[in-house]
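Next up: the structures, one after another.
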Structure I
Amino acid sequence: MKQKKLVKTVILVLSAAMIGGCGAQGSNQGDSQAVQETSAAVSESQSSSDGAYEPVTIVNGEREITFTKMPQKVLCANLYAAENMVMLGLGDRVVGRIAPANPAERPLPELEDEFAAIPEVEKSHENAVALGTDLVIGQVSAFKESAWGSYDQLESKGIQCLTITGTIVPDETVEHIYTDIENLGKIFKVEDRAEELIEDIRSQIEETQKAVSSVPENEKPKVFVFDTFKGNEIYTTSKGLQSNLIELAGGINCTRNMDEARWFNTSVETLVETNPDWIIINDYGAQTVDEKKEFLDTNPALSEIPAVKNKKYLVIPLVEVMQDVRAAKACRTFAETFHPECFQ
């Protein structure tokens, strides 16, 4: 029952914290009563989900996956895949999630209790099989022999594979997040909950867009995404979800469409030429935020860039701009950073 109550709690908390236009104030008043009133309905939906199963076929990129029975043991190869499952009330079906590689890779505070019951698993094909997994959900990179196993490897052992849509399209948008949540709703027969979660994310992003809609094009800041560096090379984004969230928030990704790939290596010279007003520093992996800031602050070639000169750095955990409800919060954070006057 704790899990079933948690789903509604998450939606209520996120809505109160993030929905609202310029100057709107959220309120948690009455949340407890609302949770009590809705928990019975969620419980009824959960109890009926394991009845007679109507087969479901999901189009997943170039693959079609047909589910003839409800998956019982799901391995989530990325944190956000597990968050989507838990937020749909499906946490009891998650038998494992990837072990975090960075302190920033932690679940939403609202979900911490639920996540405590989900084992962290080191990435390997052997571990995926040992868990008795019948479904793996993850980015396209999860389905390699060097990761959890290729599609063929896993499917030969009766393990179905669901790839996060945003990682198999050329330019990921929030619409692909909705697709993934909708697919989970179909597979696990919780379509109503999936639709509620989608509408919650959609409404938050629409409110953020509305708040910055009057910002003139010439007042939108140029933003450079600083992912990692190696020597004189900088890894940044050309397109994809983070780029699209910047633009929804009233910013301009100054490396938009510089490369065919969504992420690409470029140089310090590109950072100088684009002359950004803001630099977003992605927090993840072995390279620390302090190391990234030191790289920016100590390179003489960067000293006159507005973002560096004015220390306009926005640090964001990479998980905040990935494939789940966090995208709405990230969009709001970007907008409040770029255009604080719209949220006073």
Structure II
Amino acid sequence: MQTQSAEKKHGKEVEVCKRRSKLSTHADVIILGLAIFMVMLAAISLMLGRYPIDPGQAVAMLINCVIPLDVTWTEQQSTLFFNVRLPRILLALMVGCCLSVAGAAYQGTFQNPLVSPDILGASQGAAFGAAIAILLGFTAAVVSVSAFCFALLTVLIVLLISARAKGNHMMVIVLAGVMVSSLFQAAVSYCKLVADPSDELADITYWLMGSLTGAKMSQVATVFPILFIGCAVLFALRWRINILTMGDDEASTMGVNARRIRIVVIVSATFLTAACVSVTGMIGWVGLVIPHLCRMLVGADYRKLIPASMLMGAGFLLLVDDIARLATTAEIPIGILTAFVGAPFFLYLITRRKRI
């Protein structure tokens, strides 16, 4: 009897291992497919626009940066390609990637599927910083710096409040984030009230809609180090985020300092969100919807979910930006399109029978 019981137990263990291996292989295939889709979409996006560029010329211009070739393109095409289209595509990929991975990290850390990258008020803080800079007549570069600084300041205020409050620490952080975000939202509304309707109000409103118009290679170079470090940290901690989803007690039994890891994850995701919002304005729904969609495809294992969210988020935002600049003669702010796509999809998710 004991032998039969041991054999059954061993058989179940083998079956579980096979199932896990199959799921892991399936997730790897999905991630590879997302990577291929992102690269193909980026290549196609380089050629699309109101002034199309021939595929051969696009490839030749890129190769010419490394190996000198015979010039078969005009100066106007070169300017359009390197000063307008390429930085915009790179920024779309970076912002989509970072907002998605920040959303996935927040959802795992707070053990709440409804958490998004702006849950701690970073977006509203950035909006207030940008509005103040616009009212004072500063340049676009200063507006971005002000938005970044105020986004970090907002999250710092939230963490200081939560450190002094009593009760469930994670719940207190979320509630403090909601309250502080509301205060900064009111401050932004006041800035719009006192702004010059013919000039400043339009600039503030357009910034709040979110857009990749006017993306420059200097912006890409400025935010890239922050985005790279933040993504690298979250990628390295992806298996520890798995443990955080089990709760602090379970994490302690596995030798993981949950509080320390949570702080590192929150700080990294906050820097990602602040850097993204500072250069593009407020782009919603990406960090909320994309992680959910990735869970449907690769499962809830953060070792697979983090890279999948990075790739899908990058491809999604680039696709939406292509639609924004090609759908109409007047470019549509990308924040509007992400809401049009994200809101109905999230309604579909929460009305499914399965738990999101």
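Taken together, the values in this text are just the output of simple stated rules run on the coordinates, not laboratory data. Model, not experiment: these values are computed from the prediction. Cβ atoms are built from the backbone, for glycine too; each structure is taken alone.
Taking 40, 29, 13 as the value of Cα extents along the principal axes in Å, for residues 148-203 alone derived from one of the structures shown (I, II), identify that structure. Mind showing how you got there, number by number?
Working: I: 40, 29, 13; II: 48, 18, 13.
The read-out comes from structure I.
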| For distance in nm of label points 7 Å out along Cα→Cβ at positions 236 and 260, which of I, II scores largest? | I
| remark: Working back from 0.95 (FRET efficiency 1/(1 + (r/R0)^6) of positions 60 and 284 (r between Cβ atoms, R0 = 41 Å, to 0.05), computed), options I, II, answer is structure I
| note | If relative contact order in percent (Cα under 8 Å, 6 or more apart) is calculated for I, II, the one returning 28 is structure II
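One of I, II was used to compute mean count of other Cβ atoms within 10 Å over residues 84-91, and the result was 20.8. Which label is that?
Label of the originating structure: II.
Of the structures labelled I, II, which one yields -12000 when helix-only ellipticity at 222 nm (-39500 (n - 2.57) for each DSSP H run of 4 or more, over all residues; to 500) is computed from its coordinates?
It traces back to I.
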